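Scrolling down, you'll hit the structures one after another.
None of the figures in this text is laboratory data; all of them are computed from the coordinates on show. This structure is a prediction, so every number in the text was calculated from the model and none was measured. Cβ atoms are built from the backbone, for glycine too; each structure is taken alone.
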Structure 1
Amino acid sequence: MGQHIIKLDGQYLIWSTVVDAPITYGMTLAELREWIRIEHGRAGLRLLPRRLAHVAERGTSSMIEKSVDDVIAHNRAGPDERTLTRAELIRTYCRQNGETERRTR
C-alpha cells in the first residue's frame, strides 16, 4: 500500500494512494514520529528525515507528485468518495469544531 506524508494547515497526515484520501487526522511532528514508529518501526523512523525533507520542500513526501496540491487534486476523501477541496480537507481532517483532532481513523 502506498502512503505519503502530506502537510496541510501546519499538520501532518498520512495519505493513502490506495483510497486517495488521508488515513489519519492531522498530527504534530511528535505525533507523526510516534505513528511512524508504531506502524513501521525502526526502518520507518530511519527513512523519516528524508521523507520530511520532501515534505518541507513540496508539502508531500511523494517522489512523483510535485506538490501537495497535486496529491490532493483527485482525492476521494468525501462522502461517497466525493472529491474534497483543500479547505474541506483541512476542515474535515485537521480541524473539528475549531479544534485540532488528534486521533487516527
Structure 2
Amino acid sequence: MKTDQAAALAFTALADPTRRQIFEWVAERPQAVGQLADRLPVSRPAVSQHLKVLSQAQLVTPRADGTRRIYAVDPQGLAGLRAYLDGFWNRSLAAYARAAEEHSHTRQEKP
C-alpha cells in the first residue's frame, strides 16, 4: 500500500474519538479487548469493531494469548504514518525556505 493511502486510512481511523482513545491506551501498553471495553461506555463487540478499523489502518496489531487477543501498536504502520508526516513537514519547510529566500532577494533589489 502506498504511503499516502496508508496515511489516509490512519487519519480516517483516528478521526473517531473512541478509536483515538483506544489507540492511545494501546500505545501506553498492549491490551485485550475486555480491558479496553471495561474503560469505555461501549460494548465489547463495538470495541472489537474499532480495533478492526485500527488494525486495517495498520495502527494496531493483534496477537493470540490463549483465547484472548492482545492488541499492540503496529510499529511498521506507525513508521509509515510518521514517514508521511515527515515528508509533508520537509516539503513545508522547503517551501518556507524558498519563500523567505525570494522575499530576501526582492527586498535587496529595492533602492
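A few points about this structure:
- Structures 1, 2 were shown, and Cα extents along the principal axes in Å at 76, 27, 21 was computed from 2.
- helix-only ellipticity at 222 nm (-39500 (n - 2.57) for each DSSP H run of 4 or more, over all residues; to 500) derived as -23000 - corresponding label from 1, 2: 2
- Label whose coordinates, when distance in nm of label points 7 Å out along Cα→Cβ at positions 56 and 88 is calculated, return 3.4 (choices 1, 2): 1
- Computing mean count of other Cβ atoms within 10 Å over residues 24-31 across structures 1, 2 gives 18.0 for structure 1.
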